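Pasting the structures in now, so scroll down.
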Structure 1
Amino acid sequence: MPGALKTEGIVLRGIRYGEADRILHLYTPEHGRVSAIAKGVRRAKSRFGGRLEPFFRLDLVLWEPRPPKSDLMTVTSVETIAGHPRLREHEAAIDGAARACDAVSRLFGDGEPHAGVYHLLANQLALLDREPVRATRANALAFRLKLLLAAGFAPHLASCTSCGEPEHLVGFSGAAGGVVCAACEAGSFALSQEGHDFLVGALGRPLADAPDAAPPALQQADRAISETLEHHAHVRLRGVGSR
């Protein structure tokens, strides 16, 4: 039914529209990803000020139109919960925040509410704002692993995905969805003990306590996440860089 919708939301991205408007992609805890138009937001005297920029966490009132007039809601009221100003002062933190928002947008589309994903993204943005130096490859990979867990695609890491062998785990198979032993390694790529330890630690620990690892191990973890996403979620995300 059309009417006013009150919700929290994080601005994933914004697109200029017309002379003064902006179309926003928002992620909300109860309604998933929604799109809304903010009318006049680009005017100097806009009542929304600068609060509808990417990465803002907001209290919103949105107006739902009567179908089939438009799929876009309209932003009617905004209050800032967190604007993340420190994040915006650091290039690596901005890039990390953008990649986190893009990953959520691609994995959790319209009509897929997930309160856990919303709070995971909110925690990631807050962490990057509080400690911009956390904008590392290890942090980005830990975030993506937790998104995989929320989406139901977390890699199997405790034993060989093919035969159940708990030891001699030497490879990772995206098609199989996890680690494999030496006897089942055909079609997999090599996964070092450090790479395996990173995947386990990043999945099991809070973002603020996520482990680090040497570049080769992080490269293996990145490949494991990417292949899992491509085989099981049919999604390809932007790379996380080399830092």
Structure 2
Amino acid sequence: MLNKIYDDFKSAVADIPDKAVIMIGNFGGPGGYPINLCRALQEKGVKDLTLIANTAGGIGLTIEFDDHKILFENGQVKKMIASFPFSVSAANPSPCEKQVAQGEVELEMVPQGTLAERIRAGGAGIGAFYVPTGVGTVIEEGKEKRTINGKEMLLEFALTADFALVRAYKADKMGNLVYRGTQRQFNPMMATAATVTIAEVDEIVEIGELDPEAIVTPGIFVDRIVKVKQDEGFPRRLDRSFWNKGGRYQS
């Protein structure tokens, strides 16, 4: 049986090259985020990356942590495909927002549901689909539009990636993944839509220990597994006791 377990995050991302297309599982905060894989990617320093994620990192929606804003800060990103790329505060723009405004990073805005479906379609081998979301807005610019069952719809193409960085709760040695809580956001669909899927997990168990009914991502989609061996540096459950009066995590 192929050994999918890697000893550390650095080795798990070692072959990611410049110009790679990378999906990163995230929603709006640290829950279900592959923070250690992202840090390892920053340390590797590869350039001209295309990132696909719900946000562009550093949006200020919850606590501050090392999400993919660190890749922008390190000058590693060429293009961002996201639903929520900018900060919630105009006075505190995200690194992506600054670089887009300066013409350093290309941005493709995608409605959140459309983004999820484009990724799901990529994993299912569906080339494209029609959706009504975005009709009559800037989203429709340059896209084919058809009327289906009396409703105008836009043609959207599937998204795939060279690598997917995902976060799960448990994996067995075959790579079957079980998620918990907010890990069930973009992680499962991204795991199916990349050539190489790398999973950051809390626990790795023997084959047969996972309840088959609890497995969300079959191991056939997962190529590498890395166990988290130390605290990530932010509260797993966002326990208020971990926050200082300013609402930021106090390490």
Structure 3
Amino acid sequence: MQQLLRIVADKDIENDKKLRDYTYIEREIQNKLDGKGQTKSTETKTYEILEVYGEQVQRLTEKDGKPLSEKDAAKEDEKIQKIIDKRKNESDDERRKREEKEAKEREDGRKFVHEVADAYNFKLVGTEQVGGRDAWVIDGEPRPGYEPQMKEAKFLPKFHGRVWIDKGDLQLAKMDVECLDTISWGVFLARFHKGSRFMLEQTRVNDEVWLPQHVTAKIDARLALLKNFNEGIEQEFRDYKKFRASSKIVSVGEVKDQH
């Protein structure tokens, strides 16, 4: 099971690289919950994910199902134009430092997903269909005696969950993770409480890559001295389109025309 999960982890890293070759639409639904888990209010935002000089950029297009006003749309265009101008005027030294930082982040990500395979005992519990395809169902429980090699991995024993691995492609098709105990981190002492959940569903795109389709999270958290808050978050991803890379991007309008 651990070897299988390492293979899946390597494939997931490749998926992340290929994601940068795609534009897509992301819709985020944020539900604020009361003490009984019932929805008190809902906010919806829709983003267009663009590629600018190798960087993925969110452009907000709708709020609560309505297109942005001309003023707000202009602000979004201005934000993207600033990114374009910054990259156009980037010196060789600045570019080198940025690329080194990005390479380090990718390597850290690779190390982290490999630690996941070491942090748990995995057990095959059956076979199910996900998206019309056969998948192995595997449960993961924290492995006694696990010693994290990375600072970020120290939280892994605080979670357990279930993954669905596509039999044909050996790709992560679905994941359901639950927080087992309160965890705290960061300058603002964010705390996630027991029972917080994270669920991910992925889909096969262009017969070459597996990309997110649906993410849901139920978060029971506390920020520093602020009161507890419960939120339900959903993200939907659609309209994946592979773009043709261009080395000359000079304006927001041209970015839009590429997509």
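Since every read-out is calculated from the coordinates, none of them should be taken as a lab result. All values reported here derive from a predicted model rather than from experimental measurement. Cβ atoms are built from the backbone, for glycine too; each structure is taken alone.
For distance in nm of label points 7 Å out along Cα→Cβ at positions 134 and 182, the calculated result is 4.0, so let me know which of 1, 2, 3 that is.
Structure 1 accounts for this read-out.
Among the shown structures 1, 2, 3, from which was the value -1.24, -1.52 of log10 I(q)/I(0) by the Debye sum over Cα atoms at q = 0.14, 0.18 Å⁻¹ calculated?
The structure behind it is 3.
When you work out mean count of other Cβ atoms within 10 Å over residues 22-29 for each of the structures 1, 2, 3, which one comes out largest?
On the way: 1: 21.8; 2: 24.9; 3: 17.2.
Ranking 1, 2, 3 on mean count of other Cβ atoms within 10 Å over residues 22-29, first place is 2.
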